[in-house]
Structure 1
Amino acid sequence: MVILIAECQEGIGSRPFTDLILKTKNLEQFVHDIYNPKNFVIDQWQLEELAKAVRKADVYFYSNKIPYEQQKKLFVTPLKSPNEGVKIALQKYGKDAKIVAIPEGPYVLAQTKLIDKLYQNE
């Protein structure tokens with residue numbers, strides 16, 4: 001489970017990315033279609049990365065800059081608050097759930113082995 005909490009100061013993203021994600025109805029079809037060079041869109045790599053993430057985990061999302069109703073179109077489960085995400089994680093994984101906060105997430109490459117070591121030292 002991933003809980004993404006992001007300000008999104010610039011909204012969803014660049015105009016090409018915003019148009020692409022909002023017009024995409026099916027991520028699997030999008031991934032299939034990108035192999036055709038005729039379908040190339042600037043910044044499509046961002047949607048490709050999102051597709052990878054949602055294949056591997058349930059992705060929950062909170063942003064105070066993107067309206068809740070618009071978040072529903074972004075292939076994530078929108079949250080009304082960061083606390084809602086934590087509550088869902090605790091309901092799903094129990095009171096012993098491991099929750100890790102990664103500030104400046106885009107600039108960090110998290111490794112689960114390292115995270116597991118941090119919890120072992122408690």
Structure 2
Amino acid sequence: MKVLCFSRYQRYLYPKGVGNLDDFAGFLNKCGSKFVQLVFLSEENCVHPYYIMEDAERVYINVDQVSQISEEEVFVLPSVEYDRRLCECVGCLCTNCANYEDDQIGENFKGHRDKLCLDGTCYAYTPV
């Protein structure tokens with residue numbers, strides 16, 4: 001899905017009825033307010049370009065303070081789907097990592113969310 005990217009690192013869902021940068025510019029011109037409500041995609045619990053829908057939050061943005069707006073393709077998944085895919089990646093990649101600790105009861109499973117991307121890339125991976 002295409003999303004707005006402000007200042008290269010902050011990603012937001014387009015408002016309803018808006019699907020690209022040109023439409024967003026028109027939306028801002030019609031809005032008449034410098035504050036716009038958008039849905040922020042948090043990277044606190046996931047790795048770009050995959051996001052968890054339940055972690056998204058509604059915020060107000062002062063568009064006068066934004067210096068750069070671009071568009072990116074990302075994947076926004078329900079937490080159940082995100083965790084299912086993450087589990088597959090953990091099974092394929094993490095067991096061959098020096099940082100891996102076997103977790104039979106799944107207590108630290110979510111600890112992989114901010115390091116392991118669903119495409120199989122891990123920022124903490126150290127081969128055994």
If mean count of other Cβ atoms within 10 Å over residues 62-69 computes to 14.4, which of 1, 2 did it come from? 1
Among the shown structures 1, 2, from which was the value -6500 of helix-only ellipticity at 222 nm (-39500 (n - 2.57) for each DSSP H run of 4 or more, over all residues; to 500) calculated? 2
Given a computed value of 12, 38, 25, 16, 8, 1 for P(r) over Cα pairs in 10 Å bins from 0, in percent, which structure among 1, 2 does it belong to? 2
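All of the numbers you see were taken from the coordinates with simple rules; none came from a lab. The structure presented is a predicted model; accordingly, all values stated were derived computationally and were not measured. Cβ atoms are built from the backbone, for glycine too; each structure is taken alone.
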